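Peer 1: Heads up, there are several structures right after this.
Throughout, read-outs are computed from the coordinates displayed, never taken from laboratory work. Model, not experiment: these values are computed from the prediction. Cβ atoms are built from the backbone, for glycine too; each structure is taken alone.
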Structure P
Amino acid sequence: MDDYSWLRIPASDVDRAARALLGWRLAANGVTVRLTEVEAYSGLGQDPASHAHRGVTARNEVMFGPAGRLYVYQIYGMHFCANVVCGEEGVAAAVLLRAGEVVDGLETARARRAAAR
């Protein structure tokens, strides 16, 4: 069993994984963020907002498993979205990491903002 086995849930229950990720802390390059908002996406044909809605493509194939991978894409040419893949392998399911609160490294985070430059 690996660290991501709890993410291997039925795609129809991706909301359970989303609730479990709330409050998790992500740390990188001197900044730690606590997840405060997430959004669940699942299955083919069930959710038109999901990148996997119409099936596997070169862009979205990571959403079809295995669980524990990070699916990152850019929207509007400026924003990056990160999703944690969950669910059964071969079935699309992911949790979008929508918002977080900086809990450590606030000055580092502020210095990296474009407005601060």
Structure Q
Amino acid sequence: PGDHGAESVREALVTTVQTLPSHLMRSLTWDQGSEMGAHGAFTVATDIPVYFCDPASPWQRGSNENTNGLLRQYFPKGTDLSVHTREHLAAVAAELHGRPRKTLGWETPAERLHKLLAA
């Protein structure tokens, strides 16, 4: 969203999860950021429970932390993403979705998502 406020993030997440098949909408795990201050309203709107990691415990979200590291190869910490076009951001996302991951048995995220969507 245009900002990282709790209501904007809630609205964006509600819109996003509604594009997923129901069998993929089981739960959402987040860190302790204030942008999830409206997590209760998100759960009411979507029936998806939200879980929070313990503070200063990045190992509880290992795949997310790994992905953050991959993103830093394209966008150093502190990069203003608003200066990038939507097309450029989509191209980076597509490149990362096509990169094999050890945690997925060397499948790409795109391959794994395709399998989940076909299930």
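Peer 1: As an exercise: helix-only ellipticity at 222 nm (-39500 (n - 2.57) for each DSSP H run of 4 or more, over all residues; to 500), calculated from one structure in P, Q, equals -3500. Which structure is it?
Peer 2: P
Peer 1: Given a computed value of 2.3 for distance in nm of label points 7 Å out along Cα→Cβ at positions 16 and 80, which structure among P, Q does it belong to?
Peer 2: The structure behind it is Q.
Peer 1: Same structure, new question: Using relative contact order in percent (Cα under 8 Å, 6 or more apart) as the calculated read-out, with 30 as its value, let me know the right label among P, Q. Intermediate values should be presented prior to the final figure.
Peer 2: On the way: P: 30; Q: 17.
It traces back to P.
Peer 1: Right, another one. When Rg/Rh (Cα atoms, Kirkwood Rh) is calculated for each of the structures P, Q, which structure yields the highest value?
Peer 2: P
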